[in-house]
Structure 1
Amino acid sequence: MKLKDVKKNFLIDTAIKLFLSESIDKVTIKDIASEAGVGEMTIYRYFGKKTSIVAEAVMQLQNVVFTDYFKVDTSKTGYEMLESFYNTFLNVFTNRPEFFKFIKEFDAYMMNEDSSLLQDYEEELDKFKNVYFSSYYTGIKDKSVKEVSDLELFYFTSTHALIELCKKLSYSKGVLPQDEKIVKTNEIKCLINVFLATVKNS
């Protein structure tokens, strides 16, 4: 790896650390430079603007989640593989809830920013989709999964719903009193069970 890439990755890691401990909105280029022990112009030279380093940060976090949590066990049935896929969201929430908090902030921050910065991020998301589709078709083949009329629609609906729930629950305190009545992980498990019941071939 070139020295330039090493320095860039160090700056991204530093930014991620600050984004996770504070928030994307609160952290400034000055904060990142100070934490990294470099001048502000160094940050601008590598990234141009804050939006670019935010986009790089979400890409890196996504790769961490995929590498560390989304393991495919081909010895399992397709249904069991889908079960593992959905339960990975629960595992990430349990171990690293700040990831979902970051995604919630990221979505809000990038709403009015240059969407071209997210092209690579969107393409990388296909890795998760590929794991899901492979698991599903394994299940069709071994008859542990029943056919879904529109698999792409079901995939996006179920994963978006899970992500949105995890984002909401990632904040330590609920907005309404009822938010505190139910164990957060049980809510996630309940939603996962709904999706699994839809695909299980019984």
Structure 2
Amino acid sequence: MKSVVAVKGEVTIPDPPIAHALFSTTRFAWLFLILRMYLGYAWIDAGWHKVTDPKWVETGVALKGFWTNAVRIPETGRPPIAFDWYRSFIQFMLDNEWYTWFAKLVAYGEVLIGVALVVGAFVGIAAFFGALMNWNFIMAGAASTNAVLFTLAIILMLAWKVAGWYGLDRFLLAYLGTPWKREEAPRLQTNPV
């Protein structure tokens, strides 16, 4: 593997062939379509149950119950949340009754993440927020399928350039460009007379 040294002395190490094939070409875009559909459906399904439940979107008591169970110390002496700083953070949100608005954010956020993944729009961003939610669920002691969904979201984040090829990103990324390489708008030419 040869490294490339730029004029400023910056060293660029090329990707291994498998990483290049997976994350920089559309050859495996079909695989990411399958992962996107699975993950998107999982988020829509989880979010839809919350959006249609008044305990989530009207009062937030469902989230209050989840947070309460996460911070309480059972008879065994070991709370579901292993890290004191995270338990303090959840307790702070409970004490300030943030569950009243945060439950709506969770419910509608899950649906929006799922829809973005299914239609293939801003897959990397949607996968990031999905992974962030999964990480928070894991930190709060809810194992369930969160580790698997977190791992799939990380894979989609790595493949952000091609994961939405069979979706809206094929057009959105071409139209919007990337922050580090934007085409300059064509300049108007004036005729010198």
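Every number here is computed from the coordinates shown, using simple stated rules; none is lab data. Predicted model, so just to flag it, every value in this text is computed and none were measured. Cβ atoms are built from the backbone, for glycine too; each structure is taken alone.
Quick one: distance in nm of label points 7 Å out along Cα→Cβ at positions 120 and 168 came out at 3.4 when computed from one of 1, 2, so which one is it? Computing distance in nm of label points 7 Å out along Cα→Cβ at positions 120 and 168 on every structure in 1, 2 gives 3.4 only for 1. Each of the structures 1, 2 was assessed by volume of the Cα convex hull per residue in Å³; the largest value belongs to 2. Among candidates 1, 2, the computation of distance in nm of label points 7 Å out along Cα→Cβ at positions 56 and 88 that gave 3.1 used structure 2. Taking Kirkwood radius over Cα pairs in Å, for residues 8-47 alone as the criterion, the top-ranked structure out of 1, 2 is 2, with the highest value. Computing helix-only ellipticity at 222 nm (-39500 (n - 2.57) for each DSSP H run of 4 or more, over all residues; to 500) across structures 1, 2 gives -23500 for structure 1.
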